[in-house]
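**Q** The structures come next, written out as structure tokens.
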Structure P
Amino acid sequence: MKLLSDLTKAKSSLYLKYKSTMENILLLLGQVILGGYFFLMGINHITRSESLIGYADSKGVPSPKLGNYIASALLILGGLGIIAGLYMTVSASLIILFLVAVNFMIHNFWNAKSEDEKSSDMQHFLKNTALIGALLIVIARSIMG
């Protein structure tokens with residue numbers, strides 16, 4: 001009976017160790033994917049600034065050039081922070097700030113002039129809302145330790 005008990009404990013310990021390692025691998029992979037996405041979008045805001053500034057201007061965004069610089073900074077800093085696992089709450093909050101602003105200033109589907117524009121803006125609005133949800137999980141995970 002003691003041998004069976006020892007084997008069960010050994011198996012449980014191995015499983016818990018594996019689970020912890022797997023959890024760490026998944027968290028790191030998630031950080032790289034999520035943070036990398038936002039980092040690359042920040043770079044995109046720099047390399048395609050003319051086009052994005054023009055689009056923001058067409059949507060009635062005040063100071064679209066300044067807004068693009070701010071968006072680039074929020075995305076790059078937030079993305080790098082998430083990739084590196086540093087200041088996760090601050091990093092995720094920077095990106096959430098960007099996404100909320102973009103949702104209401106750019107992807108405001110309720111003001112769309114055509115069905116195609118409405119459909120596209122709604123899709124981006126919902127995607128951004130889902131990303132906000134993921135970032136809230138990052139913040140909660142960061143707070144919980």
Structure Q
Amino acid sequence: MASTKLNEAKGVTTFPNEVWVGSWVNLINKDSEINRLGNFFTADIMFKFGKEKQYILNVYQGKVQGVIVDPIWDKSWDFGIVASQETWQNSIEKMPKPFYQDLFGMMWNHGMTIEGNAVKAMQNIRVLKLMMALMKHA
């Protein structure tokens with residue numbers, strides 16, 4: 001996937017970026033299964049990609065209403081999904097390596113964590129997993 005390649009001139013990753021997040025949000029909002037299952041899913045979800053990038057997705061009734069890019073301390077969230085840059089990059093490959101294709105596989109084998117209100121995350125795990133599965137198509 002082109003978005004996961006290293007910028008050889010600068011030695012920095014181009015994933016994730018705001019264009020990719022916008023594409024991902026569009027996929028989430030258009031997904032019929034998320035629309036059907038997400039009616040009762042309202043949360044602010046923080047996704048942290050390594051030490052550098054984080055985004056808060058403002059989800060209301062299964063639809064992403066807004067995105068906060070690199071929030072500072074005054075932006076709260078209900079729960080967060082945190083992993084290394086490498087883990088995220090491996091998870092969005094067209095054919096992920098073993099244990100990178102699922103939230104629980106990455107938690108148990110690759111250091112991904114759920115921070116904050118884990119109960120709220122688990123109450124909406126099906127929608128959350130569908131949202132994350134769309135990452136590889138963004």
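**Q** Out of P, Q, choose the structure whose coordinates give distance in nm of label points 7 Å out along Cα→Cβ at positions 43 and 75 equal to 1.2 when calculated.
**A** Details: P: 1.2; Q: 1.8.
Source structure for this number: P.
**Q** A value of 23, 52, 22, 3 was derived for P(r) over Cα pairs in 10 Å bins from 0, in percent, for residues 35-106 alone; which structure in P, Q was it taken from? Please list the in-between numbers first.
**A** Numbers: P: 23, 52, 22, 3; Q: 19, 40, 37, 4.
Here the read-out was taken from P.
**Q** Match the computed value -30500 of helix-only ellipticity at 222 nm (-39500 (n - 2.57) for each DSSP H run of 4 or more, over all residues; to 500) to one of the structures P, Q, and report its label.
**A** Working: P: -30500; Q: -9500.
Clearly, the read-out refers to P.
**Q** Which structure, out of P, Q, was distance in nm of label points 7 Å out along Cα→Cβ at positions 91 and 115 derived from, given a value of 1.4? Kindly include the intermediate steps, with their values, before the conclusion.
**A** Values: P: 4.3; Q: 1.4.
Label of the originating structure: Q.
**Q** Using percent of Cα pairs over 27 Å apart as the calculated read-out, with 13 as its value, let me know the right label among P, Q.
**A** Numbers: P: 37; Q: 13.
Structure Q accounts for this read-out.
All of the numbers you see were taken from the coordinates with simple rules; none came from a lab. This is a predicted model, so every value here is computed, not measured. Cβ atoms are built from the backbone, for glycine too; each structure is taken alone.
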